[in-house]
Each structure stands twice: as structure tokens, then as C-alpha cells.
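Some structures are shown below for you to check.
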Structure P
Amino acid sequence: MTDPVPTLKVLIVDDHAVVRRGIKAYFEVLEDIEAVGEAGDGQEALEKLAAMSAYGELPDVVLMDLMMPRLDGISATAEITGRYPEVKVVVLTSFGETERLHTVLEHGASGYLLKDAGPTEVASAIRAASRDEVFIDTAVAKHLTRTRLSPPTGVSSLTQRERTVLALVGQGRSNQEIAGELRISERTARTHVSNVLGKLNLRSRTQAALVAVREGLLPPGS
């Protein structure tokens, strides 16, 4: 008699109920993966995990969206991997930017998938995370390889979000103000500013502001 396949318990975090329902419905036909809860944003995910932890029922994997109200997925990932190192985080997002990939992996994520990934890929990423492996969406991995072969330079190397951050820095906005404008955490805003300075080989926000002016990123009258 063979041993039963252990069931991987997953918390689904996404601000769209239809996405959560679709993922949960798919898991219902799998023998080894079970949805044990849902959350509509990062803050609710942390609250759910705290309650689960109190009863010794933490999930094995959190399937995490990135762009959400209150607490975004990048900040939530950092909090989860810091508080519950035994819980793995797999990102499921609409954004294929390699900068986001680097950021979430730095914050402890074990996987990065695009929302157009097939159900089989989602399941594979969850299983890989449970084995302490990192699973990266094929399309993102290919883009990452191309980027490494011929990396862009200067402002062209910035993601759209980083260009927006550069423009806000050019307007003299603080990290707190940037976070409020973009509806992200101050920690994530600080990371974006740091990435911008690093990519442009700048040492200060003043230098970044000058680049923003030179590149015409500021609105008229700024």
C-alpha cells in the first residue's frame, strides 16, 4: 500500500475575487494542492496568517498578487518571509518586468508567474516552492536572458514604474510622498528610488532630479 500524497495548503492573495475563485476551483480537482484561505490584499493576508499561526495551521505556500490596495505584494512578501520563514511565497502577477522579479526574489519569494500562465504552471510553481526550489515563468526567464545579453543603459534601462519614480523625485517628492502617490508602501518606494539611483549610477536624489529635468520627465510648470 502506497503512502497518500501529502496535500500542499495554499493561501490565495489577490484583490480580484474572480481570480481567487478561478484558482480555488482549479485546486479542487488536484489531489495534492488545497486552498485553505483567501485574502484581498497584503494586509488581510498577514492577518489571516497570524490567525492560522495561532492555531498551528500555517499554509505551505502563499500565492501572491503584486498590485493590491493597503499593502502591496512586494511588501507583504517581505513581511511573510520574515515572520514565517517556513511559508513559501509564489508571486502571480500581470507584470513581467525583470526589476519586479529581482525585488520579490530579494524579499524571499520562491516563484514568479504571470497571470497568463496555465493552471499546470501554477501547480508546478507551488510544488517547486514546497521543495525549496525557485520557479520562474518561462516568458520572464527568456526576457531576463535577453536583457543580460544586451542590457539597456541610462534612462532606457528603467522600468515604467521607475521612470515615474524618477519624475516624482524630480518634483522633490519624499519617499513617503512617492508611496502615497503610487499607492505602495514607503519601503517599496525606497527600493524603487534606490534602484533608479543604482541603474543611472547616481549618488544623490539631486542628481536624479537633474536627470529627470534633462529627460523631459517633469510636467510643465514643475
Structure Q
Amino acid sequence: MIVMENVTKIYRMGEVDVTALRGISINIDKGEFVSIMGPSGSGKSTLMNIIGCLDVPTSGTYILDEIPVNGLNDNKLAEIRNRKIGFVFQTFNLLAREEALYNVELPMVYNDISEKRRKEIAQQMLEIVGLAHRAKHKPNEMSGGERQRVAIARALVNNPSIILADEPTGNLDSQTGKEIMSIFQKLNNDGITIVLVTHEADIAAHSQRIIHLRDGLIEGEEKL
């Protein structure tokens, strides 16, 4: 599903080059649940951005579901993101003034799906995460755990083959974090590939494999 060979990423900061990734090679199989761990500045977010086609490598090769990502233009990258990848963020990234149902609907607005069908799918996704009864509530009327469930439902609407989750429990208490991780485990059991960035060892322990990054390099891996 995800194949990277000797991927580097260098950012130009004024007159200084900053190397975020120094030659990363990873393979993630279809249906795997993988966590990426490492201290701040280790390259976790850069790696996730490249996996999610939000950024491209400076050098090396990246193949996503048999599609070579290198050299694709912004429109092609956006198309791949929309068709194959669902994103879940630490800060939820929900529209504060909109109801949960509309927040979940939003990715489908650009997919030429009728409003009626969008609402049906969004309601189904809210049911999957146990929030169908909160469809008409706005984010400020919900707990942090409920907001993250809405964000997960939104990530599911385009039937992605991969979910990328960046510190999805970072703003939640430990019990709520466990509940969110049980949703990810169920989605993984249903065949969705999940790649998760976390600082928390107990959260990473829910995955099948942990990749440890340090200073833009893979420091080691462990299977669980």
C-alpha cells in the first residue's frame, strides 16, 4: 500500500537548508495498523504530510497503492488525497458554526454527489462512530471525544483505503483516548490501513507495528 525508498525532504528556510527526512525507507501493507513515534523535530509530521500527498519528497521514491507519487502535479495529488486518504487531526479541524452532519458532509461537496445522498452517507458515518444522535449539534455543544468522533466520521465519507491520524488523542483524557482508539481498531479490522502519529506509548500499543523516528531517520521498528 505504501512504499518509500530513500525519501528525503529538505526545506529552504531563508538562506538555510533544513533537512527534515534523511533517507526514509518504509513499507506498509494494505490493512496494517502502524504507529509512528519520535521526539519533536524527528520528522514525524513531514513523513505524514508526504504519505498523505500534502507534500512531495525532495528525493527518493514514494509509491502509494501502486501509484508513483513523485512528479504528480497539485491537481493529481489532490485527487489521490480525496479518493484514497482520510485525515484525522489532533485539533479536530471542524467548522465551529456548522452542525456535525454538515461537517461530515463537507469532503463530498467537491465530489459531485447530490445533497440528499451526501446527508445519507454522512448520517451513516456518524452511526459508525456512535454519534448519529448528535448529528444536529455543533462542535461547541460536544465534548472533545465527540468532536474527534465527528472528525473520524468525516475522514470516512469518501471510503478511503488509508486513514492518517496525527496525534488523534493528544487533546483528550486517557479514557476518551481509549474509546477513540477502539474506533480505529474496529476500522482497521474492517480492512482500512491506519497510520498514526503519537507521542504516547500506550496509544501506539494499539497498533500492530511501531516505527521510531529520530533526527529524520528510522531509529528502529517493533512489532506488537
Structure R
Amino acid sequence: MEYNIAVGKDDFKNTINLKLPKGNRIGVLVSGGADSAILLYLLAKLNIESLEPVELIPFTVPKKIDNAMMFAESVVNYVNNLLDIKLDGPYPVGELDSHYSKIIRTGAEAAVINFNLDCIVFGSQQVPPSEFKMLGIYPNRPSSIDEHPKVYCPFALVDKRHTMDLYRIYDRLDLLSLTHSCTEKAIGRCNECFNCSERTWSLESIQISDPGQL
């Protein structure tokens, strides 16, 4: 069971292939941002339709700056209500004293080990094409769908224009309105960091007004 979703428009059309990873206990890293929110929703929807459902377990790394835990909790609760399911969590993981660039990795490693996961799923995608100059420092992101035997990155070969387009395709702007992308402010947007810039660029590219105020 899988989804093959045509996303994007004009010169940036692409296809996202989304499947349930093999195993029984599948972790989903939920940051409270747009990519992981739509990923959790689609995985949960796919799981309902599957003949061999898995146990989906949301996790988050409760970073101090961007209030990730609060937004991740809102996303998980909303997905539960939308689909009439009962996902537990999100469970907090990660070493908060680590450098920002290492927090996500330590969180994923802790989740896999401490919760005996068969796989953990990330919503990370490609950075924007080089001709589009973003504000802030470009992050390191995956270059392949399967970088590690227990890691699955279904958005690794597309960029944020494509993942944002999933909200249009599935008519889930209500879910998008709950998400928070800024890495510099716990509430609101600084409009200066990379994530704020990328979010604005991606939504303008697919001609969608940002429904969120966070």
C-alpha cells in the first residue's frame, strides 16, 4: 500500500512516493513544522487504509527556542481528531544541551533505541534550488530517501514547494494553520531565518496564502 502523489506545477512538477516502512513500530519525528505535520497526517491516513497497519509513534525534540513541543502536540491532537485515531505522544527525545545541528540526530537515535523502533520517519526535504536565495544559513538535509537502515525520508528528493502542495491536494490548510516554521521565535515569525524565508517562498510558488498566524 502506497501513495504516488503528483505535486508542483509548471517547471517544478514532481511525484512523491509515500509508503509505510516495514516493521511494527514506526516512529515519526514531528517538529511542529509544516513538513512533518502533513507527513504524519498522510502516514496515519495510509495506515488506516493498509491491510497491514503498523504502530505509529510520534516524537519531537523539545527545542527551547521555537517551542516545538507545544506545536507538535497540537499537530498530533489535530490529526487524531481528523482521522478519529489515538496516536500517543509526541514523546520528547534528544539532548537539549547538544548543538542545534546535532539535536535532531541525537533525538532520532534516542527514539530508535529507547522505544525499540523498527524505523523512524523524517519530513526533511531538499533545500530550494540555487537560483532562489533564501535568508539565513542553509541547513544540511538528506540526499536520499533511505540514508540509514532505520531511517526513512520520503520527501528527500523534493523541496518545500512540493510538500506544501500536499496541503492543497488534500485540502488540509486547517492543519497547515497550526504549524510553526520559525527557528528564532517561539510565537510568531521573525521573517529573517531560513525557515521563515523558505516557507514564504514555497507558498508563493504554489499561489497559496499562508493560513497560519504563528
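Just a few scattered comments:
- Which of P, Q, R leads on mean count of other Cβ atoms within 10 Å over residues 53-60, largest value: R
- Comparison of P, Q, R by relative contact order in percent (Cα under 8 Å, 6 or more apart) - largest value held by: Q
- Cα extents along the principal axes in Å, for residues 141-188 alone derived as 35, 29, 18 - corresponding label from P, Q, R: R
A short reminder: the numbers here are calculations on the coordinates, not readings from a lab. Computed from a predicted structure; not experimentally measured. Cβ atoms are built from the backbone, for glycine too; each structure is taken alone.
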